[in-house]
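Derivation of every value follows stated rules applied to the coordinates shown; laboratory data play no part. All values derive from a computational prediction rather than experimental measurement. Cβ atoms are built from the backbone, for glycine too; each structure is taken alone.
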Structure I
Amino acid sequence: MKLAQFRSEGRAAIKGNWNKAILISLIVSFLPAIGDLVSLAYDIVNNFESEINITLEIVILLYSVMCLPLILGEMYYFINLSRGKSGSFSDVFRFYADIKVFFKAIFSLVYVFLLIFLWSLLLIIPGIIKGLSYSMSLYLIIDYPDLKIKDAISLSKKMMNGYKWKYFLLNLSFTGWILLGIITLFIGFIWIVPYISATNAAFYNYVKNQYKAEE
């Protein structure tokens with residue numbers, strides 16, 4: 001499938017669902033950013049001269065971790081949209097009730113980060129390649145909650161075999177849109193972020209179906 005087709009599928013998935021998709025993306029973008037805003041406000045109040053407040057940093061870290069289910073919920077929502085299903089606003093909060101997937105996602109992110117970090121010690125390029133190989137792991141954990149972390153990473157590697165370059169180019173193809181979002185003082189991202197999320201979900205569905213067909 002050509003890159004334009006993935007983007008076309010992303011737009012088709014959002015068609016008729018723009019209001020809900022935008023609202024979900026805004027929530028998922030804004031709430032995690034509160035921690036950074038608090039940290040920035042603390043630095044401004046202290047004229048950027050105070051020592052690091054360990055307690056504040058720990059609180060912000062814990063808050064960021066607690067926002068992770070929102071990201072999982074957003075991914076779940078766009079996976080459903082890309083499959084022609086009617087996504088619900090409540091999807092964004094569904095993983096607060098699923099502790100197993102919540103912690104599995106956290107450990108998966110930490111594990112993948114360590115793997116990418118270790119590969120990056122060799123050179124930047126191997127780290128990027130491995131990052132692309134593991135990029136479907138979270139999608140798989142969301143799609144198959146009973147899947148073990150190592151199995152999700154292993155399956156992601158198999159699914160991305162032959163598709164890493166295409167996925168890299170797909171995300172690179174949004175560079176113009178991202179620049180437009182910056183030029184519009186970030187207002188454009190209100191529409192760009194859901195578009196990218198839906199397109200990535202469409203790509204996940206495609207590589208998963210291709211892998212199943214080749215088994």
Structure II
Amino acid sequence: MNLKSLLAAAVLATLPTASFAAGFNWNATLASDYIYRGIDQNDDQPAIQLGAGYGFENGLYVGAWGSNVDFGDGTDTEIDTFIGWAGEVGDSTSLDVQLVRYNYLNEPAGTDYAYNELITKLGVGENLTLTLGYTNDYVNSDETSLYYAANGSWGFAGDYTFNAGLGYTTIGGSLENFFDYSVGVSRAFGPATVTLSYVGSDGNAEDNFGPDLSEDKVLLTIGFGG
């Protein structure tokens with residue numbers, strides 16, 4: 001498999017974005033597809049995603065997250081492990097630093113997609129999160145990649161939340177840097193949170209990964225957690 005198809009197959013995994021409270025935490029999501037940073041991970045198929053972690057009183061946390069995937073080469077499961085620290089660093093500012101190991105199951109013989117990423121998130125006020133991700137071995141390709149993102153959420157009409165995000169991925173080597181974006185609306189229904197989003201990426205992503213993986217899509221998710 002060449003670098004272009006390898007990167008298309010395994011763009012970064014979705015991990016819990018909220019700081020862990022002390023004690024055991026879990027999350028489960030049913031999704032119409034698995035799309036992350038604007039790139040399809042599951043070939044237009046539904047995804048089941050499960051995560052669990054434990055937070056300590058000093059802000060440290062550990063956990064794991066998994067999803068079914070379809071890279072078109074037999075790889076069918078992603079399992080990510082992570083360790084991090086999260087806490088308040090000001091009256092209205094929070095910091096979350098997380099080291100993630102991305103792991104994949106049933107890869108083709110001789111293929112290893114696994115790699116690490118360091119992710120730092122700065123929460124500003126109640127509505128805005130800034131993210132910086134860094135890896136020196138993107139999808140085990142020996143290429144350096146940086147990810148910059150700004151995400152916001154705002155309540156409206158009582159029970160609804162408007163979500164919006166803009167991200168930018170840089171990749172060393174011959175691939176183009178690209179933007180991804182998302183807008184959506186969420187609402188809680190009892191223990192479930194339902195989110196309907198419009199997600200996509202720019203023309204450079206299509207040049208890198210092809211139109212099927214990078215086209216704009218509507219995504220429906222139903223999430224549970226505790």
With FRET efficiency 1/(1 + (r/R0)^6) of positions 92 and 140 (r between Cβ atoms, R0 = 41 Å, to 0.05) derived as 1.00, matching label from I, II: I
Structure (I, II) behind the derived value 17 of relative contact order in percent (Cα under 8 Å, 6 or more apart): II
Entry that produces 12.8 once mean count of other Cβ atoms within 10 Å over residues 172-179 is calculated, selected from I, II: I
Parent structure of the calculated result 3.6, given that distance in nm of label points 7 Å out along Cα→Cβ at positions 36 and 148 is the read-out and I, II the choices: I
Origin of the derived value 18.3, 60 (Rg and Dmax of the Cα atoms in Å; candidates I, II): I
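Here helix-only ellipticity at 222 nm (-39500 (n - 2.57) for each DSSP H run of 4 or more, over all residues; to 500) was calculated and came to -2000; which of the structures I, II was it taken from? Present the calculation step by step, with values, prior to reporting the outcome.
Numbers: I: -24500; II: -2000.
Among I, II, the structure yielding -2000 for helix-only ellipticity at 222 nm (-39500 (n - 2.57) for each DSSP H run of 4 or more, over all residues; to 500) is II.
If mean count of other Cβ atoms within 10 Å over residues 132-139 is calculated from each of I, II, which structure is the one that comes out at 23.2? Kindly include the intermediate steps, with their values, before the conclusion.
Values: I: 23.2; II: 18.2.
Comparing all candidates, it corresponds to I.
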